[in-house]
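Values quoted throughout were computed directly from the atomic coordinates according to the rules given, and no laboratory measurement underlies them. Quick caveat: nothing in here was measured; it's all calculated off a predicted structure. Cβ atoms are built from the backbone, for glycine too; each structure is taken alone.
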Structure P
C-alpha cells in the first residue's frame, strides 16, 4: 500500500473512531439526562405466627427496592431503554441470584434484574420493539381477568411487581386506533412464594390450596418450539366516546392444571397450550365510568377445561359529597368478577383442572377512595369470594410532594384454610411503605 492511500485510510479510521466516540458519549449523556430513580422501602408487622412451623416465623419483614430506568436515542428513529432494579428482603429465600435469563427454569425472582430492556424503532405509522418489555391488557380498575399475558412477581402477593417478558412486536397506528402483534418465544412462569414463605399456604403448592400433604408435583417447562411460543394479536380503538379492544392469543395459559401420572400421589403441573380470545369496552359519562370485559380460553388436547372469565364494574365520583365534607375527591368503585366452565377437561389426562388456581372466580370487589387534598388521601377495600372467604384492607397515604409518599395500610384475611384468603388467616398485617422518586 502506497503512502498516500495509507494516510487516507488512517485518517478515515481516526475520523470514524472520533465520530463513534462522540456518538457513544451522546448516548450515555442521553441515558444520564433521562434517568429516573426510585427507592421503595417497607416494613410489615404480622399479628400472628404462621400456622406452619416450617416457614419463616419472623413477626416483621423488611423490604428495600431500588429502581433505575432510562432511555436514549441511538439513531434518529431508534431508541434503547431499560428498567432495572436491585432489592433485598428479610423474608427467607424470597430472592436468589442475579438476572433471570430467557428459558431459566425457576419461580424465584432475582436480587437484581432488568424488568425491561428493549430496542424500539419509531416510524410515522408504526413502531417496532424487540427485547424485554411489559405486556398489559384490560380496562377493569380493581382486577382484570384479561391482564394475563405478562409476567408478575407475586413472591409476596400483597407487594406484586410487574415484570417484562422477552418479545418482538409491532404496533401499527390507524388514526387513533392501534393494531398490535407480539411474539413471545420463551414461556416464563409467574414468580411465586417459596415453601419458606408464610405466603406459600398450607398445601404443597401456592396455587392449589386444597392439595393433601402427601401430594407431589413435578413442574413441566416447554422447550423452545414454534408451537409452544406465544402469539398475541390485539386491536384497540375509540368510537363515539367508547374505548374498546379485541384480542386473540395462542400459547401457554396463565393457569396450570395437574396432569395424571402412574403414581396417584404425583401430578405434572403444566400451563397447557390454549387459544384465547377477549374483548372489552369502557365508557365515561360525566362522573361515571363503566366497563366490561371477558376472555374465553379453549384448551388443546383436553388438558384443562374450556372456560370464560369476565368482569363488569363501575366507578362514580361523588363531587357533591366531596364538596360538602371539604375534600378534593371521593370515589366509589364496584366490580364483579366471574368464571364459568364451558367444557370439562379430559378426566383420563387431568387429575385437577385449573379451576382452583383461577383467582377471583366469583368475586365482588368494592373500594372507596377519599382525597382530602394534594397531601392526604385514604382508601378502604373489601374483596369477597363466593367460597365464603374475604379480605378487608384500609390505608392512609401522605404525599408531601410529587417525589415522596408514605403509605400506612392494614389488611385482614378470613375464610376456610383451603381458600384463596383463608390460607393466609395468620397473615393479617400492618405495613408502612415509603416511596421516594428522584
Structure Q
C-alpha cells in the first residue's frame, strides 16, 4: 500500500456516500460499509485541488491544477463536461444549495460562476467566427453562422435562437442585418449572396455576385442595397429590390472589408496595400491611395467623418484626411502587424492594437504616442496580451478603452491601468461589438461560444 495525501472529500446528496480526492483520482465510498463503490482516474497531468458533490444529482465538480474544472458522473464514471477559462490553478469549487450553479476560484485572481445545466449540456451546434450585432431600442440581436452551415438570429437577452435557413450546401462566410431588422443577408464560399425576410425566413433574392468567397456584406441604411466584398478583389453594389448592380473593380488582392460613408461614398481597403473611395451610385473611383507597403488590415473613420486611419501588416498605422492624398501622420513603434484601430468620440485620440498584444494611444492632432498598454507577459517571448488585439472601442467620454484579443479588457485611458478583465472559455476573440452607451459587449471565441456582457451599475 502507498500512502497518499487526501486532498478533499464531499458528501453525496443522500448522505450515504462520500467522494474522496487524492492526486488525480476520485473514489466513491459507502459510508456504512466502507465499500469502494467507484473509482475515476483523471488525466495524469492534473492534480485534484478540490471537489464538491452536487446536492441534487450524481455529478461531482473537480477543481484541477491544469486551469480547468471537470464535471463527472460518479456512478457511470464518465466525464460529462470540461470548464475552461481560468488562467492558472483552480483551488476551489462549490455548488449552490439547489445545485443550479457552482462557483470556482483560481490563482489567476478571478472567481467564476457557472450555470450547471448549461455547462453539462452537450452542444453540437457552435458558431462560426463571423457575426453581426444590432443594438436597437435597448435590445441586442445577433445574426450568427452555425457550424451546420445555417443562419440563426439570437436574442442577446434570452439566448433564444431562431433558425433563418436550413443547412446550406456551401459554407456561409459572412452575414448582416438591415438597420430595421426586417432583412438579413449572407455571402458564401462560392460568391453567392442572398437576402432573406426575417419575419417569415423566406429568401427574397439570390445572386452570384462574385467568383470567389464573400468576405463581408452590409446593407445601406434604407435596406434597399446590399454591398459585398470578396476574395476576387471586387466589391458589388446590388439594389436587390430592382436587381440592378454595379461591380467596383480596382483592387488587386482580396477586399476584406469596407466602410460606408455619407453621400453615397464607400471606403474600401485591401491586402494590396491600397485604400479606395468610391461613389456607389455611379461606380466611379474617386480616390486611389497607396497607403502601405503591405496589406491594409483595418480602417476607421473619425466621428466627424473628416479623417480616417489605416493599419497594416507593415507594422505602422497612418492618419489621413479625406481632402488630402498624403498621410497626415505615420504612427511608428509597433513591433508586429497592426491589426485594429478606433477613434475617440471627441476626435482627440486614436487607439491601435497589434499582433504582439500591445495597444497604443496617439494624439490625432500631433501624431505623438501618448499611452502604451499591455498585460503582463505570460510566456517568455510570447504575446503580452494572450493573442492578437482584434478589437478596440472608446467609451463615449473617452476615459475608458475596451479591447479584445485573448480575452476582453477594460483600461483607464489616462493612467494606462487595467480596470477589469473578462476571461472567455476560448481565446482568439475575432471581433468586439460594443453598444453606443458602452454598457453591452458582444464577442465570439475560437470555440464558437458567444458572449453577451452587460456592465453592472
_When relative contact order in percent (Cα under 8 Å, 6 or more apart) is computed for each of P, Q, the largest belongs to_ = P
_Comparison of P, Q by distance in nm of label points 7 Å out along Cα→Cβ at positions 271 and 335 - largest value held by_ = Q
*From which structure (P, Q) was helix-only ellipticity at 222 nm (-39500 (n - 2.57) for each DSSP H run of 4 or more, over all residues; to 500) calculated, if the value obtained is 0?*
Q
*Thinking of P, Q, which structure, once FRET efficiency 1/(1 + (r/R0)^6) of positions 31 and 255 (r between Cβ atoms, R0 = 30 Å, to 0.05) is computed, gives back 0.00?*
Q
